[in-house]
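Read through the structures below before going on.
What follows is calculated from the coordinates using simple rules that are stated; it is not laboratory data. It should be emphasised that the depicted structure is a prediction, and the values quoted were computed from it without experimental measurement.
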Structure P
Amino acid sequence: MKKFFLSVLVSISVGASFAQSNEKFVKAMEQKLSGFDSVRSTEGLQELANSFERIADAEKTQWLPYYYAALSNVNLGFNHAIAAGPMGGNADKVDPLADKAEKLLNKADELSKDNSEIYVVKKLIASLRMLGDVMNRYMTYGPIATEALTTAKKLNPENPRVYVLEGSDQFNTPEEYGGNKAEAKRLLEEALKKYETFKPESSIHPNWGMGQAKYFLSQIK
């Protein structure tokens with residue numbers, strides 16, 4: 001009987017420790033995710049990338065901090081690409097960030113297989129690599145980006161971020177290369193409809209992109 005009660009006490013103690021650890025993890029993530037969708041500065045994105053990577057390295061078994069660390073590096077890379085002009089550039093700055101993001105995302109992928117959100121970021125990494133040198137890389141990374149986004153949609157057709165990226169691609173692509181503002185408007189409006197019913201699994205699961213959809217819609221006359 002004593003062994004039984006001792007076993008119960010140990011189980012309760014372990015459970016309590018796990019709950020406290022998980023609560024600490026969630027709070028740390030929530031703090032960094034506050035306003036995540038609106039962080040655009042190079043300094044802010046670098047701080048986010050570093051913070052999420054530290055959390056990921058401390059936890060090791062959670063896919064979300066690896067995911068957000070990868071996404072923050074991608075967004076930082078887009079800052080450098082956009083600064084080079086409408087056709088992208090700055091491959092010397094963009095490529096190391098794409099490499100970093102891919103390495104982090106691969107860890108997230110190992111922890112959460114067949115995840116639509118991870119394939120969304122795979123698409124973004126391919127697009128970032130393409131923007132490093134559009135004229136020479138479009139034929140290589142364009143299809144990779146398209147395939148990743150197609151997979152993301154197959155894995156979860158209700159993921160609004162898929163439609164945000166489809167719409168923004170249509171918006172940013174010149175008409176002579178297949179872009180279409182009317183199609184962009186349709187896709188972005190579809191994204192907003194998806195956000196109305198989309199429920200993230202928790203307070204720290206992906207829920208970004210609505211602001212981006214609204215911005216591009218505001219630019220379509």
Structure Q
Amino acid sequence: MPTLLLIHGGLWEDINADWFWRRSGIVAGLERLGFTVVAPDRLRRPASWTADAERVAAAWRQEASGGEPVTVVGGSFGCSVAVRLALDSPGLVGRMVLAWPASLGDQFTAIRVRSGLARLGAPPRVLDALLGTETLPGATDAELGTIGVPVAVVPPAPPDPLHPRATVDALLRLLPAAVELPGCPPPPRPEFPSHLETFLTTVSGFAGS
């Protein structure tokens with residue numbers, strides 16, 4: 001079975017891989033299905049998505065036992081890191097799952113997130129680098145169009161201002177080899193446990209195909 005590299009969500013928050021992937025039962029569930037799972041912590045206060053992706057890539061290379069491309073699963077803002085990995089380290093990413101992609105297309109959400117990061121100490125140049133202005137923070141729409149690996153998009157169900165349905169539709173349109181998988185709530189939400197098995201089946205089916 002393939003190895004999976006899981007990239008957790010959060011942006012300048014006290015969120016780590018344990019909270020996002022392990023406590024939700026996702027890591028244990030994927031291991032039960034036979035996958036080797038690597039779930040490193042992202043940078044806690046990244047200055048750019050490139051720096052965040054470099055941290056994940058370094059952690060992966062430290063833990064990986066081979067040089068084969070890996071299936072990368074990004075959750076929420078982890079989708080931006082996953083996309084940056086696919087662009088900057090193309091030999092690392094063989095397949096990609098973008099689960100509950102976070103975006104800032106909604107003006108009020110963008111203002112709220114920018115204000116929150118500024119209160120945490122993010123300077124204007126970091127805010128500009130992290131928030132972006134296009135479909136997915138961390139990449140331009142033109143860059144998304146160059147990603148040729150198979151991509152599966154898991155919609156948020158239900159969507160919310162930070163995880164809108166419009167972002168899913170845009171990614172399906174922009175990514176050359178993207179398909180939509182069944183949606184579910186992201187794991188931080190209390191409704192997620194009842195969707196765990198469906199999510200595991202969805203991801204394992206795509207990663208193993």
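For percent of Cα pairs over 27 Å apart, the calculated result is 23, so let me know which of P, Q that is.
Working: P: 36; Q: 23.
Of the structures listed, the value fits Q.
If relative contact order in percent (Cα under 8 Å, 6 or more apart) comes out at 21 when worked out from the coordinates, which of P, Q was used? Matching structure: Q.
Using helix-only ellipticity at 222 nm (-39500 (n - 2.57) for each DSSP H run of 4 or more, over all residues; to 500) as the calculated read-out, with -11000 as its value, let me know the right label among P, Q. It traces back to Q.
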